[in-house]
Structure 1
Amino acid sequence: MKNYIYLMRLNKPTGFLLLFWPCSWGMAYNLNFLPISSQWFYYLFLFFAGSILMRSAGCIYNDIVDKEIDKKVERTKNRPLASGKINLRNAWILILILCFLSLIILFQLNNKTILFGLSVIFIVLLYPFAKRFTYWPQLILGIVFNFGIILSWLSLNENFMTGIILLYLSGIMWTVGYDTIYALQDVVDDKKIGVKSLALLFDKKTYQFLYIIYTAQIFLLISSLLLVNNFSVILFLLSIPYLLILRKIYLMKNLKNYLEVFQFNNYFGFLILLILLSVSIYN
């Protein structure tokens, strides 16, 4: 049982929370147009449960695709599939169970949300292969990981608007940032085996790139919020997580504490949720 927990990364909640925060952002953005209700809380719970299930399925699929690569990387060589503790047949069975449960959750929502949810499957399947042919796998992950913003918005409001698109783009920038930080752990092994990442592409300029990407993330987020509320305190509130993450990146140059800074993004995502809720309540 322990090996299956490790396979699904249930021992590392940061991953499914990073998938859930964008869903919660979309739900919070909805509150600028709709009153809070029992349905809102129910859907929030569905997205939380769905984040755990889909992230678990995604981790297993990623490990199946990367089984041979994982054997050559110090950080991943002891994963259950790479080390042979779990066989491929059982891994596939578990994926099917998790995806079935995820579909049950998805089909609780309206037809447009179901359609958009199913439409992203191809990109999900593509992601583990991306690092073999592009230095931008973090961008593909961002497109997938933040699709919950779109789905959570559509679950209660079937009409698109500029603000939610800007919020989605903000989420993509955020994921590109934190996954580039995560990739810094593996640059030595990745060079040896030919795996690509933004950390390798930008090399010594990675830190400058991170400053730019997080600045773009906050700018897009502010733009999204200003479309629904011109409350000037937004700028002050958003400066808090922004300055905190920039400080973490600056200190990371010397400390090389990549995993710690990556995990800090979990708190960053939670702070953004609190700010979005505060803005919607004021509105």
Structure 2
Amino acid sequence: MIMDSSSISFTALYTGHVWYENGMSAKFFTSTKSSALFRALQPVEYFADKIVGVNLRDLLLQRHIIMDHRIRHLIENEGVTQILEIASGLSPRGYLFSREYPELRYVEADLPGMASRKKTLLRDEGALASNHEVITCNFFESGAPSGLDYVLQDVLDTSKPTIIITEGLINYFDLNTISEVWRNMQSLATVFPKAWYITDLMPRLTHAPSYKYVRVAKFFLSGIARADVNLHYGTNKEIFDGFQGCGFAETTVHQPEDYYGKLPIPECKSESVVRVVEAKV
């Protein structure tokens, strides 16, 4: 089946194609449009890397690989048997992890249009395993059928150790708004015997040489996404304090540089401007 990409955002298409080009996704998640976008942006990525030492492609790969690494760690060492990925878009995680870990229940969630498109694509490709589901969820709603409270406490199995994931989502909301979501999520997730929240974010690293590039990219992404892109927190300590302030019991801020030489992630010439946050409920 050829994926219908007519109403999928530029950023989702580009991100999905970056994953595919780097062996982290399946071809059926790509399209002619995503391929054209990927090729068109390569000169921009090249000059960004040469001028400021960082580019969007490498940041996307850094966050995704580190998140996968931490998810596998929790599955293999903490007994996680259930994952909810919110705003999963074209993420290949559900498709890949449900096969890698047959005992795992993987639930993808997105707004109705994207969830329907993803489910249809996976079904038509014969790629929707019995332990892999796609549902609707809007974490600004409450109650059935799409509210975060309903999904966490009625759709998911509350007896299973669980991970909640968001990737590429948080910076589209201002800090006050997303902090309220985090507080609600933390409170709701206490029903699980063990639970973790893993997300990425781009902090406001004004000291970093790449900050000028980030400001330009922020303006560019805000325009094409037709939504504000926000930079949250100025240091790793502020990130830690922010998540602890939302009620999480433990918070770890993962910085890409800590994984250079340990994971197969691109190494930026200047400080990376992406962080992965792992917060235990």
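Just so you know, all these numbers are worked out from the coordinates, no wet-lab data involved. What you are looking at is a predicted structure, and each value in this text was computed from that prediction instead of being measured. Cβ atoms are built from the backbone, for glycine too; each structure is taken alone.
Which one of 1, 2 has relative contact order in percent (Cα under 8 Å, 6 or more apart), as calculated from the coordinates, equal to 20?
Going through each structure in turn, the value belongs to 2.
With mean count of other Cβ atoms within 10 Å over residues 41-48 coming out at 13.9, pick the structure among 1, 2 it was computed from.
Going label by label, the one that fits is 2.
Upon calculation of percent of Cα pairs over 36 Å apart from the atomic coordinates, which of the structures 1, 2 produces 15?
Label of the originating structure: 1.
One of 1, 2 was used to compute helix-only ellipticity at 222 nm (-39500 (n - 2.57) for each DSSP H run of 4 or more, over all residues; to 500), and the answer was -24500. Which one was it?
The value was obtained from structure 1.
Who wins on mean count of other Cβ atoms within 10 Å over residues 145-152 among 1, 2, i.e. which is largest? It would help to have the intermediate numbers written out before the result.
Numbers: 1: 25.5; 2: 19.5.
When mean count of other Cβ atoms within 10 Å over residues 145-152 is computed for each of 1, 2, structure 1 gives the biggest number.
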